[in-house]
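Okay, got some structures for you below.
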Structure I
Amino acid sequence: MPGIDVSPAAGSRPARGERDPERPTSSRRGRGATMRRREAIAAYGFIAPWIVGFVIFMAVPMIISLVLSFTDYDGLRQSSFLGLDNYATMLADPRIRLSLLNTMIYAIMVVPATMAVALALAMLLSNVGRRSAGFFRTVFYLPEITPKVAIGVLFLLLLNGEVGVVDAALGVFGIDGPGWTTDPAWIKPGLVLMNLWSVGGTVVIYLAALQNVPTDLYEAAAIDGASAWQRFRRITLPMISPALFFTLIVQTIAALQTFDEAYAAFYGPSTQTGTATDAALFYLIYLFQQAFQFLHLGYASAMAWLLFVIIMVITAVQVRVSRRLVHYEGN
């Protein structure tokens, strides 16, 4: 009859034999599944080189080193199974304790110094014009690609107590420079200064984080009368805390694995080892000596796994603490 709506009510089911236009057909579902399968295959194809490289150059060597850590393998003769003897020997080795202590002290010194200097430089660059900022980013990053061995040799030339440029410059002002390379109390601070030469990568990370901080927050804080220090503490640090946390983990791991600069400066072929260089005996240097000078490859493998466990524990603690200190935009 006219005026009567005979169309199906909203949400009603179609009659038997009729197709629901809102329900995907089997052909649609089949095409969707095929598309997802193709996308998954393409994704795995792109990451396949990384997976192959990780398995060949990381996973397999780690498993082999774990097996060797229970043997007396030296690379020349047939090895024999020792059980936990290598790990028990490490507990009684005074050089292990010395190298671990040196490494921990160095990490405690260099990580905050690197982060503070990099953040200061990044804040200076954030106030520079765009044209100049690109030039200075390049300048600060160039030392990052300098070979570590070259930096270690440069360290000896600059901080040598007799002919070093740094002590010569201090002498102009009547200041007697310390024994950067001979005094055990100054070896680690000197290595920290040398490490500050290559903070360019961290500077670039902090600069990108600073440029992502909304300017509206600073303008609102300035209107409310917040000082520069308050804006830095209440706005800048929380907003860039993910970048700070990332560099904290990366710098800590790098400090615990430091080797190149200290070895080139104090343990290389052109240097003479002595009692003073015990202050530069870092863990990886002692591991290198055990593996390639004394050919205690099984013992060195056990040392490597001890360092791996230490890094994992320290990283887990940092991640745990970061849950209360790191601010993410989604939170």
Structure II
Amino acid sequence: MNQKTDKIKEEIKCFRIKTRNDLETFRIKFLGKKKGIITILIKELKKISIHKRKIYGKIINELKKEAQNKIKIFQSKNEIQNEKIPKFDPTIPGKSIEIGSRHPLSIIKNRIIDILTKIGFLYEDGPEIENDWHNFTALNIPISHPSRDMQDTFFLCKNPDILLRTHTSSVQIRYMKKHRPPFRVMSIGKVYRNETISSRSNFMFHQAEGFYIDKQVSFYDLKQTIHYLVTSLFGEEKIRFRPSYFPFTEPSVEVDIYCNNEWIEIMGCGMIDPQVLKNVNIDSEIYSGFAFGLGIERLSLIIYKMKDIRIYFDNDIRFLKQFKSEF
């Protein structure tokens, strides 16, 4: 064993390292994980008797340190020699690489988040796979409501009912179960409905939801919030509130804007129904609130004056390049 280690020690000493390839050859020969000479010696220690193992273990460790020191000496010299040579940064994009652009739906989403954050709304996310209670029952949607039918909702299984959420209002229920008022919350994400794909509709779209609950929240608070949101998105357009019906709000209204010489519906909203508050154990005698929801795709069609919703999902680079200025 002594003759063997002495020979290895001499080999380490005499091995000439002039290039990085030499360095790698040296490392693999002596310190390689599988076939390195010193690595094999360490494995062979198990075969040596216990009283000799300590002695030879010390000799092998010294060989290992000599090999490691030789590597360090070369690396330190190499670094000194290369200090004057400009280092190449492989992370710098080449001249032929073009910087991409943000998707128009992401642009509108981020704009809505910025607008609502300024008036105290917090952002909350939620699951896209929901159960019946969060998606329908807690929102006061009756058993006989058409949206529960298979032709409108993508059910993943029945008994229990598990489905792809049809609106982001389910986030409203989840948040109210865990928190006590007052709070202002928004949520934006994908929702799914069994609709025919056309220039104006898709089976999947992005919906923005906002709700505010506190003591003595009024319909006036709702109108002021909607007015602020719409004017921030579209400028000083005419706004119209039309009476409507939603199971989870009372009273309920549709919001239209006058754009391109016509009235266009952009969202639904209303005062949260007291029954919804009761379903999440919030006292409707003390607290009240409002909620609103709008489709990101529809807003984007109006803002960017496009006619076909399907172009959002074509991944056409020529289309996306138009939005570089809004990155």
At a computed 7.4 (mean projected area of the Cα convex hull in nm², for residues 145-224 alone), which of I, II: II
One of I, II was used to compute mean count of other Cβ atoms within 10 Å over residues 233-240, and the result was 13.4. Which label is that? II
Computing helix-only ellipticity at 222 nm (-39500 (n - 2.57) for each DSSP H run of 4 or more, over all residues; to 500) for each of I, II, the value -19500 comes from structure I
Among I, II, which structure scores highest (criterion: relative contact order in percent (Cα under 8 Å, 6 or more apart)): I
Work out which structure the value 29.5, 112 belongs to, where Rg and Dmax of the Cα atoms in Å was derived from one of I, II. I
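Bear in mind that the values in this text are calculations on the coordinates, not laboratory data. In this text, all values refer to a predicted model and were calculated from it rather than measured experimentally. Cβ atoms are built from the backbone, for glycine too; each structure is taken alone.
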